[in-house]
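Each structure below is given as structure tokens.
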Structure P
Amino acid sequence: MARLFSFTTMMDHGYRYFFSYSGLRSVSKDLGDGTIMHCWIPRTYKPSKPNLLLLHGFGANAMWQYADLLYHFTPKFNVYVPDLLFFGGSFTTRPERSESFQAKCVMKMMCDEFGVKRMSLVGISYGGFVGYNICLQFPEAVERIAVCCSGICLEEKDMKNGLFRVSDLEEAERILLAQTPEKLKELIKFSFAKPIKGIPNYFLSDFISAMCSDYVKEKRELIQSILNDRLYSKVPKIDQPTLILWGDKDQIFPLTLGERLQRHLGDNARLAVIANAGHAVNFEKPKEFAKHLKDFLYDESFASYSTFSSFYSCKEDELR
């Protein structure tokens, strides 16, 4: 029997209204070869503003991860928020599952469909993998990038060597692609430093049914593609000024991976660590998260990011 009321669907409609209220509109573009990408774009494009591309991680869709950040950036930027392939309204019938293919599709949409040739970029978790690849493939298009809790410098052997809380890729997939309330509770526990407790199974089942039941096989293949034959030594360097933003208690992509990426990029990158935050740092500490992004993206001079690197923690009382 179908549910008469879905809290998740109601929330999704609320996010859709908020994105529209924030000056964005929903469009879908046929990129050919069986690939459709959905994106929120400025209702009115303003040439005087710089462009900002926001890439989401694994989860419901782009709206759920960026709704709390929109108002920080829409006054300053022409903001673009796509659903990556197999999330929200985006999909492909092609067999490719790499972040390289995701990057090509995003940029085909941005350049060919929207005429956006130059932008700054924020990538959360899986979106960081895609954003990093955009910097590699289209270096002239990206002014600067913020990589948030994204294990770009992980290696396939890290799982066997005990870096992660799970030692098995299949178990990681079952948690990240939760299909039962029990697995979703595990994902919440892994994602937050202080996870919410006591969520009724009804709400968890409703969320899974509405947001997590489509393209499960394809999403599993996306995860496998990230880890397959990945070596830290083979990760190419990017030249764009880079902010590496992390929660200090991240259990999905531990902070060690952020430190690796900063060492890998050297003086061109800056590592900022938010205290008492897990992988879902954008939800758990939204004020600190937004402050770091604004300090980086609003900075008219790249000098402070290209000439030195630093490591520091940000606490709530520093923002008051």
Structure Q
Amino acid sequence: MSRFDPYEHANVSLNPDGSLTRHMKLPTSPPTGEVPKIPGTAVLSKDVTLDAQKETWMRIYRPAKLPSNDNAVVRLPIILFLHGGGWIHMSVATTILHEMSNKISSDLPAIIVAVEFRLAPEHRLPAQYDDAIDALQWVRSQLTSSNGEQWIRDYGDSSRCYLYGTSCGANIAFNAAMRIQDLDLAPLTVVGIILNQPFIGGKARTRSELKLATDQYFPLPMIDMLWELALPPGTDRDHRFCNPFVDVQVKDKLKSVGRCLVVGFGGDPLIDRQQKLVQMMVEQGVMVEARFDDVGFHCIDMIDTRRANAIVNFIKEFVCV
């Protein structure tokens, strides 16, 4: 019986210098630009540089037809989107993520700011948290500048900003929500966070991790490998970036986090940790909406259109209250 290789399962090779060779080449999609080439395009999108030195950027989405009231454009919620991919894969230009951002922007409707953050292990945590904060500060600066990005300045609602992340992106959203409480983002107000199957961990195994250790999509050895590639050198899975339950400051900061939506599936090895996170939030008085389904696995929404649509509807109900 051959030994399980988590690197092979993740379709990557570790190089001697600590970087990765990524063998998986997923299809990507370009933005539409200010003027779409295809008539009847429902959502417009464009790419904007965040930090040229860090090579970070964002793809911004807005409905082609902006809702109006009394001939005035209705300002739309701003959703900062942080993608999944286990810290090591994916881009906001990846077609499946691009189409999902299109759908959220159209269905809610909303302004989506999808962040192209740096990947591990070339850039380890907290680089991804820094990139999320950079993006939030960029959004704030557009709202206050006469030369600000028009889609943000003229169509975005500064009082309704949400952090939305999937898998590792939900980890980034959570940690960014903790950080912004020490920052002045006025006039931008982050009123809630959306954690879709948050990627959190710890050294001690949970019951769901042991039960689903050989999961077809997200086996325990690969989960451990991803943390080894993402965490700061010399740390372990009880580092606060991975395990939020060991950070004494988290409970106090949770009290000011606003509203929270958490989505999870029973076939995800991380489900016990996700439910414990919800419990901790409730104990700290956070207004939490938990949407857990017994059936489904980690990132099922990447391949199951019905589940993906259901999550978009959860987001719509949460944001458009």
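Taking FRET efficiency 1/(1 + (r/R0)^6) of positions 7 and 271 (r between Cβ atoms, R0 = 41 Å, to 0.05) as the quantity of interest, name the structure among P, Q where it is greatest.
Structure Q comes out on top.
Among P, Q, considering only distance in nm of label points 7 Å out along Cα→Cβ at positions 175 and 207, which has the greatest calculated value?
Working: P: 1.6; Q: 2.9.
Of structures P, Q, the maximum of distance in nm of label points 7 Å out along Cα→Cβ at positions 175 and 207 occurs in Q.
Rank structures P, Q by distance in nm of label points 7 Å out along Cα→Cβ at positions 199 and 215 and report only the one at the top, that is, the highest.
Numbers: P: 2.1; Q: 1.2.
Greatest value across P, Q: structure P.
Quick check: 2.2 is what I get for distance in nm of label points 7 Å out along Cα→Cβ at positions 111 and 127, calculated from one of P, Q. Which structure matches? Working shown, then result.
Details: P: 2.2; Q: 2.9.
Among P, Q, the structure yielding 2.2 for distance in nm of label points 7 Å out along Cα→Cβ at positions 111 and 127 is P.
Given 59, 47, 46 as the derived value for Cα extents along the principal axes in Å, which of the supplied structures P, Q does it correspond to? Write out the running numbers ahead of the final one.
Details: P: 59, 47, 46; Q: 67, 44, 39.
Considering all the candidates, the number was obtained from P.
Matching task: 1.05 is the computed value of Cα Rg over 2.2 N^0.38 Å, for residues 63-150 alone. Pick the structure from P, Q.
Working: P: 1.05; Q: 1.25.
Checking each candidate, the match is P.
No lab work stands behind these numbers, since they all come straight from the coordinates. Keep in mind that what you see is a predicted model, and the values were worked out from it rather than measured. Cβ atoms are built from the backbone, for glycine too; each structure is taken alone.
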